[in-house]
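A.B. asks: Each structure below appears as structure tokens.
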Structure 1
Amino acid sequence: MAYKRESSAAMMARMDVLEQPKAELHLHLEGSLEPETLQELDPTLGLAEIRERYEYDDFPGFIESFKWVLAHLRTPEDYALATRRLLARLARQNVRYAEITLAAGVVLWRGREFAPIYEAVHREAGDSPVQVWWILDAIRQLGPEHGREVAELAAQRVDQGVVGFGIGGNEALGPVEWFSEVFQYARSRGLDLTIHAGETVGPESVWGALEGGAERIGHGIRAVDDPVLVAHLRDHNIPLEICISSNLATGAVSSLKAHPVRRLYDAGVPIVLNTDDPAMFHTTLVGEYELAAREFGFTEEELRGLIRNSFHYAFRAASLDFHGTTLT
């Protein structure tokens, strides 16, 4: 894939775009822990050891590293620190709105009390210039009963900043069809649904997520393998939460050149750019936009459209108020 080198004027215009207000919709709190913050939580860890853990050859390898990071989040104060540091980084990138996924399923799996952890992160977010909503996700390979427990935690907090429910983990070990009744329950309690699908499993996983009521698809890159699905996403205005660096790091794509973001976009599928686990994938939201421009030829106008998408497909778009800020 080859594109013309940008002129200086074009590069300056693109930088102006990247300084605009932005939103992020696919962002895991636990995967945002920078090595320095993790070392602060556990001073026995060396930075070299942490950075080595932040390298993977495949998706299972990433999951093992993610679990290792989670083992060092022990107290509500640890979660509050992670939230504070993440929101400071988002604010520096002029991110005004974020839907942050909290791994509630892991908290339950580890036998921890969820309420004080959620109170800590919710309180921390209240002091940030970034408007924050929370998505609670379950570990899909633990099955639907576990999923129902997490959905109930989310439903109890729909008036306390929780906007959505989802499932994460190993897609191959937890088919989306297991959770149809859980999704139905979540929707009946006023929760929006974003479901990881089509990341490491084929388009059938995306179809299953859509049948479950997903309003957005986390990743969804394997939709490109099914022209009927691509047309369905386009015609029904269902966005994909695209995370380019994540897909490369986990081996979901073999190379940047192989990433289907450009093909999906050109086919008319709505997409939103995100970081997924920014510290663990060595990226930032601004970096993802720069990657889209540099490697996939997204123009200044197209980048502006992607930024508009990030607000348009937010679950609480109606609540956005930036005191007269105009998105152009």
Structure 2
Amino acid sequence: MSILVTGSAGHLGEAIMRSLRTQGRQAQGVDIKPSPFTNFVGSITDRSFIKQCMIGVQAVIHTATLHKPHIATHTYQDFIDTNISGTLALLEEAVTAGVRSFIYTSTTSTFGSALTPAEDEPAAWITESVTPIPRNIYGVTKVAAENLCELFARKQHLAAIVLRISRFFPEADDDDAATSAKYRSAKEQANELLYRRVDMEDVVSAHLQAVEKAQHIGFGRYIISATTPFTPDDLSMLRMDAPAVVRRLFPDYDSLFAKQQWNMFPGIDRVYVNSRALEDLELRPKYDFRYVLECIRAGRDFRSPLAREVGSKGYHDALFEHGPYPVE
């Protein structure tokens, strides 16, 4: 099976291309930037370019996008052109080329305001049934592109899978509190694996599983995140005293964290639930909080080898005064 990977110079696109090449599978990368993992350099909004890229392709993994950190440097029209019109061009040319499956990389950012409960409410239990309330043009365009995939699955019978990916990038998020750091600290990443983060290797596995399962599923949306140890019964206490919940589930976490000079977040406001992906995609995430504790005991880095190989890429060619991102 020949697989076309868009965004092959980015974090995820490179990781997917690395994995496919390691497995000896036929894959070609597309990006607006040259890279060792890019076969075709051009824009996904260029219809004639995309038509050429689709020749002989059986599956498309579409990771190319403008991200949330681009909001301050790009216009709304830029987001519409890339995230919506670019996805539409890929879908239409995929149908014309007889592509069998289309995997779209979306984001848990689509949930937007639904992720933040009121101060007196329990943490939010986030499943695919939660209705997105996008906060910005990034979320709006990602939801629109998801809906295009669903439309093409229904009207054109193109098997399409939407993967809503939680945090997997090493950089800080683009908010005022985080922009001073180049990377999210290991402590933060470890804590986030409890409820809102996934390792790069598990993200790649989800995409490759989706390629294999798409024909059987037809269309589906899936949250891709590390498997949480929490249940709905934990949500009230997580908001008030997250360390107490974690201590009950992992009695030795305090001493292990102390060795690293780490501490647990005092409260957690959301929990991403991956149970649908576990069942339908047969996804088996390896890198979760339990794995973090095993690595601390053994003195190992808890990040996957693939995450370390890809490393930090950032989202802009320029550096900014207050950190890796310009703040909107």
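Computed from the coordinates by the stated procedures, all read-outs in this text should not be read as laboratory data. The shown structure was predicted, so the numbers you read here are calculated from the model rather than taken from an experiment. Cβ atoms are built from the backbone, for glycine too; each structure is taken alone.
A.B. asks: When FRET efficiency 1/(1 + (r/R0)^6) of positions 50 and 290 (r between Cβ atoms, R0 = 25 Å, to 0.05) is computed for each of 1, 2, which one produces 0.50? Working shown, then result.
C.D. replies: Details: 1: 0.50; 2: 0.05.
The value was obtained from structure 1.
A.B. asks: Comparing distance in nm of label points 7 Å out along Cα→Cβ at positions 26 and 42 across structures 1, 2, which is largest?
C.D. replies: Top value of distance in nm of label points 7 Å out along Cα→Cβ at positions 26 and 42 goes to structure 1.
A.B. asks: Work out which structure the value 27, 21, 15 belongs to, where semi-axes √(5λ) of the Cα gyration tensor in Å, for residues 114-305 alone was derived from one of 1, 2. Each step should come with its number before you reach the end.
C.D. replies: On the way: 1: 27, 21, 15; 2: 30, 19, 16.
Checking each candidate, the match is 1.
A.B. asks: Taking Cα Rg over 2.2 N^0.38 Å as the criterion, which structure among 1, 2 has the greatest value? Please report the intermediate quantities before stating the final value.
C.D. replies: Numbers: 1: 0.94; 2: 0.98.
By Cα Rg over 2.2 N^0.38 Å, the leading structure of 1, 2 is 2.
A.B. asks: Thinking of 1, 2, which structure, once helix-only ellipticity at 222 nm (-39500 (n - 2.57) for each DSSP H run of 4 or more, over all residues; to 500) is computed, gives back -11000?
C.D. replies: On the way: 1: -13000; 2: -11000.
Computing helix-only ellipticity at 222 nm (-39500 (n - 2.57) for each DSSP H run of 4 or more, over all residues; to 500) on every structure in 1, 2 gives -11000 only for 2.
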